[in-house]
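Here, each number is a calculation from the coordinates, and none is a lab measurement. None of the values given here were measured: they were computed from a predicted structure. Cβ atoms are built from the backbone, for glycine too; each structure is taken alone.
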Structure 1
Amino acid sequence: MSYKHTILLVDDKVLILDICKQILEMKGYRVLMASTPSEAMQAVEKYDGEIHLLLTDVMMPAMNGVELSRRLSSLRNNMRTLFMSGYSANLLAEEGVDFDTKNLIQKPFTMDELIRRVNSTLKKP
């Protein structure tokens, strides 16, 4: 199978990982999964191909998704990031998590919304 893009999917909830992986693969994306930020770092170090998008939960134990994105961007400078969270942007700001909320998809989201946001994030210059 020929894939359009490779996405690194990171969430500490296995159910979300499984559902998002199925949706994204159904639409022709290659998906690398990690349930912790440290697993994500290892996946990036081991994967030889290009990773086009980091799709990550914002609030996770040990390291938040914003910090993960910063660290991974230093290894993969062309990789884009789409954050996902069940927390509102205001609550995230109160927690001290600072990022561009234009790159946030609010949980719960529909399959169509996920694909639309992934596609639009990948098309950004």
Structure 2
Amino acid sequence: MKTLGIHHIAIICSNYERSKRFYVDILGFAIIQETFRSTRNSYKLDLRVNEHTQIELFSFPHPPQRFSNPEACGLRHLAFAVENIEETVDYLKSHNIETENIRIDEITGKKFTFFQDPDKLPLEIYEV
């Protein structure tokens, strides 16, 4: 099997409008297409992260909560590459988004930190 990269990441949110504002207005991802699926009472919002990667943001009535912290088995977190981590942290804080302290990856020597989306999904910013 040969993969060409990651096409998309799917996220289910508890409050569609709040999460849409977060991913579009704060994180700056462009809307590709927004679809309301009346049979499911659900939205699907396709967002462009970059030329190769998308986020699919789904809403469903009454989705279950995330069961545990990122150290649980399964998807741990989603990491975004940034050029300047200090500027990115300042930007997030200016939008009242708390971040952890900036750390240094002991293997690569690169700076990184974590924050959360409106549903407390763990997101990372990683300086490249």
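For the read-out Rg and Dmax of the Cα atoms in Å, for residues 30-85 alone, a value of 10.2, 29 was computed from one structure; give its label from 1, 2. Walk me through the numbers before you get to the answer.
Working: 1: 10.2, 29; 2: 14.6, 43.
Traced to structure 1.
With respect to distance in nm of label points 7 Å out along Cα→Cβ at positions 62 and 102, the largest value across structures 1, 2 is given by 2.
One of 1, 2 was used to compute mean projected area of the Cα convex hull in nm², and the answer was 7.2. Which one was it? Write out the running numbers ahead of the final one.
Working: 1: 7.2; 2: 9.6.
The value was obtained from structure 1.
Structures 1, 2 were compared on mean count of other Cβ atoms within 10 Å over residues 38-45, and the highest value belongs to 1.
Which structure, out of 1, 2, was helix-only ellipticity at 222 nm (-39500 (n - 2.57) for each DSSP H run of 4 or more, over all residues; to 500) calculated from, if the result is -3000? Please list the in-between numbers first.
On the way: 1: -12500; 2: -3000.
Among 1, 2, the structure yielding -3000 for helix-only ellipticity at 222 nm (-39500 (n - 2.57) for each DSSP H run of 4 or more, over all residues; to 500) is 2.
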